[in-house]
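**Q** Below are structures written as structure tokens.
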Structure I
Amino acid sequence: MSIDVLYGTESGNAEMAAEEIVAALGDGRAVDLQDLDPDDLTSSAVYLVLCSTYGDGELPASAQPFVDALQAKRPDLTGVRYAIFGLGDSSYAESYSLGGNQLAECLDAQGAARFGDFGRHDASSSDDLVASAVAWAETALADVATAAA
């Protein structure tokens, strides 16, 4: 099973966390969503997706081209498995982690299957982003391995 850690970021936090997940797992690769064509998603890989939220709940700049392509091409993502981790700030209650929510909705609409818990990191908390993201990734991968067994 190959692991791709995909990220959509505005300020670089999701990218940093994605790279740290790859380092902690000792496997996989970190890929910026803006460099990924939705047609390249495959059922032979597992995708860990990190997505920040920008402004009033919008997708970050690096995720928007991927979502635009998903909506235009409407590829059949049946068999594609992903877990998602949203970054946000709960002090903006109405828009907290909406970037991750929007991205998950777009993947789901094309038939992709989500596994594991929807991870979230709150920038207003004292929780360390990298530690939270790595713990989420390890738990999500354990969930998908158990389901496959």
Structure II
Amino acid sequence: MRRLTVGDHVTIINANEFSGCANLSLINSMSTTPPVCADASAFSGVDKATCALHVPIGCKDAYQTALVWKDFFSVTDDLPNDTQVSQGDVNGDTLVDVSDVVAIANYVMGDASGNFVVENADLNSNGEVDVADVVALANIVMGE
């Protein structure tokens, strides 16, 4: 796993939850309040000097003072500071546009790189993110 999105409703990260994820290079934490990490082992093995941490706008200070989160060298507050991201906004930028269609199509084809909010991608609510969701999102973006 190279990229991780921590949802806005996550409040606790258990001990060893992401232990050993040495390839992790990006974490998007959508929560305005840093989730409480059970202990330092939550991200044991993650290179906190090179793994970029992105947080909601205005929340950088909270993360830089929270236990475990403060160990990440690169903290950027550029994510939406809105706990409700709309359905179809699969890349988490608060817009539903062509970049979301590209992201969901890539995801369906097996490329999970980049920001991807799975809970916003299942447009037909069938429990799967598949080609039907790509078509539905393309139709939304085209105004159909």
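We did not get these values from a lab; they are worked out from the coordinates using the rules stated. On a predicted model such as this, the values are computed, not experimentally measured, just so you know. Cβ atoms are built from the backbone, for glycine too; each structure is taken alone.
**Q** Of the structures labelled I, II, which one yields 18 when relative contact order in percent (Cα under 8 Å, 6 or more apart) is computed from its coordinates?
**A** Working through the options, I get structure II.
**Q** I would also like to ask the following. I, II: which one has helix-only ellipticity at 222 nm (-39500 (n - 2.57) for each DSSP H run of 4 or more, over all residues; to 500), as calculated, at -5500?
**A** II
**Q** Then there's this: I, II: which one has distance in nm of label points 7 Å out along Cα→Cβ at positions 21 and 125, as calculated, at 1.6?
**A** For distance in nm of label points 7 Å out along Cα→Cβ at positions 21 and 125, the value 1.6 is produced by structure I.
**Q** For structures I, II, which has the highest computed value of distance in nm of label points 7 Å out along Cα→Cβ at positions 69 and 101?
**A** II
**Q** A further question follows. Comparing structures I, II by Kirkwood radius over Cα pairs in Å, which one has the largest value?
**A** Largest value of Kirkwood radius over Cα pairs in Å: II.
**Q** For which of I, II does distance in nm of label points 7 Å out along Cα→Cβ at positions 13 and 45, calculated from the coordinates, equal 2.5?
**A** I
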